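Below you'll find the structures, each written out as structure tokens.
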Structure P
């Protein structure tokens, strides 16, 4: 008996043919997908699994001062000012991060274009509350030391010099050792960021630190050595939006400095140091207010062993500033700060600096910035006297220009 087929209903043969076509199409699609995946696998770059990020910057600047030289012979103007850095970050596994940066700086008579391994580390993210790291690590001193090379993070050309020593960048930028840090949630919409670190500190013989110490009286062939360094940082983000407080502490054991002020006669010092920095920052979206206070305390001895001469010595440096940054536009920022610095906190009348700084930053493009910074200073510090051996004026002006391209 011949079956009837309803209008529009496919026959059994047609149904079998359609099913075979679908299965064939699926097989071909799966085969093509597998082939495409194989080709894609073959085309993968050899470093894809490392998840590499490459960043860096290049900057050029100009320094001009009146009445006193500053960092160089700047009363005649100096273009001897440039910086560059290249860093790589890799995340080969979900909780593992590797990183390194090469840094080069020529700041007047300091550093002279030497290239340093700025930092290099391996970090294991155990959880939000704990990360362990080892290698050459940035030291979290104050609010901005660990981002001091990121021009986009600030409007002025330089960080406040009363807290972030400009000539001694290599002394404070990093340590060779290990660290533990993390973020702890607290009650009331607050959290606590912390860092604990320790290790060794190495200073090359031709850095900004040794250049300055040589001019300050240690003479030729200055060397700097440290037994060990430990430190910590705690940053409290409060329940007030944008308001945070930070405490940073650094201990340097047996900072030894030696040089030859006279050929064949070595002057050497050996001091233990404590550095304390208290910070507050209040970010009001368009305006950021910041204030920091630093106190340096060193105790030890200095002398000339060949002559049997030795004396106790101490260092009681102090610095502070308040600043305001106004982000008027996405591409335009204004900055104003007042600074105070003292060679001796126990006798502020002896040697001091009062500075007023104004700056602006223009960013014509996302990765290009132009900056102008001007300062007026009433200053009798040893730093300015070292750079003006024939006599320094108390009142002087300075201007810094800088352009940076980052990627």
Structure Q
């Protein structure tokens, strides 16, 4: 029996855009609907490849959402798959753990779709395919027990797949839910572990296959890179091919632009222009949301830092005019260059100014900065809530002086002193 399976996880449909509302130029509508369009791409792929079963390893939704349109959109997608004769087996994860609203929605799922129970592991058998899928949903947001140890033993004569939402032994940036070890999964006897929770794709083992497909669509800069799902080809109860299929519609990117060989701003622009065009070619026809960092020991350092805001605007305009309208949003531009070979400050008597910045960590100075920042935030109602928690203004208002902010101030002062 030959067929195909499609493994996805972490759809996070209609995930809220925390922090982006503070950016006036952010394409909020496009970013907000990206998760839906990526899910539609998943359905199109499943139908085009005549997939037998779609496996969803948790976090279909993002929290206990209030808008029923989110759930209705998902159910319509399930109906499209059912009409094509495609089954769905899913589990809930920490973001969509068992809740009243989820239970009500499940009653609208087509009969070809199954959400596995959260009270104990379950097995769904497909006798015609010699296939058994085992899994368990999260009962609560924080599942800290090793639930994989209670999964059913492999069904003899079948291809056995485990659906599990887990951080394994711990993954950076992810809560340590449903902990277990890689060796435990290897020894279990399943042919494939379809994991979810970790948003970066990872093939952790090939015998047996243990795979995080990554999330379907990146939601912010910390999820940079291509996103999608994993397509499996099965022949005679053996997985003979595992392929990553790209499905995202918005490509988040971190662009590191080395301008160490640039003698002036015109040369910086030329390097930057090529970087933007390279990124666009790599992303295909996808919208790009990017954070750019200009790095390197560059002769253009003093010129860049002499007017950081003006130069950031200049570089932003260069990028936007290089691509078709509406193809790019620059979330941030960071100027992180250094002087070439430790360029000397033109006026030695001005150098002590740099030491003054070191005194800003004192209690009195921090209190003054906190009061100043709080006053600024209070002038715009709702601004504090809209800004990300790591924004310098929010940190300052809480009485903390971010080291990166102080480093930027030193770099700016040094650049201006070096330039005379």
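Nothing in this text is a laboratory measurement; each read-out follows from the coordinates by a stated rule. Predicted model, so just to flag it, every value in this text is computed and none were measured. Cβ atoms are built from the backbone, for glycine too; each structure is taken alone.
Below are the figures for this structure:
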| read-out | value |
| --- | --- |
| Computed 1.5 for distance in nm of label points 7 Å out along Cα→Cβ at positions 80 and 96 - originating structure among P, Q | Q |
| Parent structure of the calculated result 0.55, given that FRET efficiency 1/(1 + (r/R0)^6) of positions 72 and 232 (r between Cβ atoms, R0 = 30 Å, to 0.05) is the read-out and P, Q the choices | Q |
| Origin of the value -10000, where helix-only ellipticity at 222 nm (-39500 (n - 2.57) for each DSSP H run of 4 or more, over all residues; to 500) was derived from one of P, Q | Q |
| Parent structure of the calculated result 130, given that volume of the Cα convex hull per residue in Å³, for residues 112-271 alone is the read-out and P, Q the choices | P |
| Structure responsible for 18.5, with mean count of other Cβ atoms within 10 Å over residues 136-143 calculated and labels P, Q on offer | Q |
